[in-house]
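Got some structures for you, see below.
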Structure P
Amino acid sequence: MELGVCWYMVKEVKRLVFRLSYADKILTGKKITTIRLKPIVKEGEIIEIYVGHARVGRAIVKSVKPKKLSELSIEDAMRDGFSSINDLKKELEKIYGRKALLSNPTLYIIEFSLL
């Protein structure tokens, strides 16, 4: 009898993909959140962490919290690996574009912990 896994029983693991410049901050725990336009993961999920095309580990999603762009705090910036709100907002603008941020969108702060 051959044992196998049916394709419909395999649950695909979600992933968060980061820029290469974030690798050190993620691996040293200086970046424990990511701010996204959509809530692409759920609290409690085990996810894969990728930097560029390289898998660097697995993590558990500790929380997913909605917050308006204008409500971001220095604490939010620091947990995301930035030293100021201004630096964080500049990076978000580089990633998502100025137009996407003009309307003060609801962003999703995804907190994760490497396993």
Structure Q
Amino acid sequence: DQAFQEKVFTLIGLKKRPRTEMLRFRIFYELVKALDVEIASDEDCEQLLNEFTDKCTYCKKNNLILGTAKEIGLLRGRKTPTGLVLAIDQPVTKAELAVLALRYLKIIEEG
């Protein structure tokens, strides 16, 4: 829920505050931008996202963020009976947000 998202954002030091429940893509976008990492190349993103069954083939900007999130260890995907999915159009769950916050803090700690 939004209140939990706000608490997590405050805890990990993000200035952005969610106005509504955030979709998974938006969470990855905010975390990647906050880390200020180099965005992966188109070719690298294509390879990094190849295993996901719901990868968008025409969402180049989204794929750059998602590929970068995968490359730095934020994104692992959801396992489903049909394969590994990004589920970027789904709301992030409390459990997912907690795990992403821990991964984010670990990336910062490791520098």
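Rule-based calculations on the coordinates, nothing more; no lab input. Remember, predicted model here, so these are calculated numbers, not experimental data.
Odds and ends about this structure:
- Of the structures P, Q, the one that 44 was derived from, the read-out being percent of Cα pairs over 20 Å apart: P
- Each of P, Q could give helix-only ellipticity at 222 nm (-39500 (n - 2.57) for each DSSP H run of 4 or more, over all residues; to 500), but the derived value -5500 comes from P.
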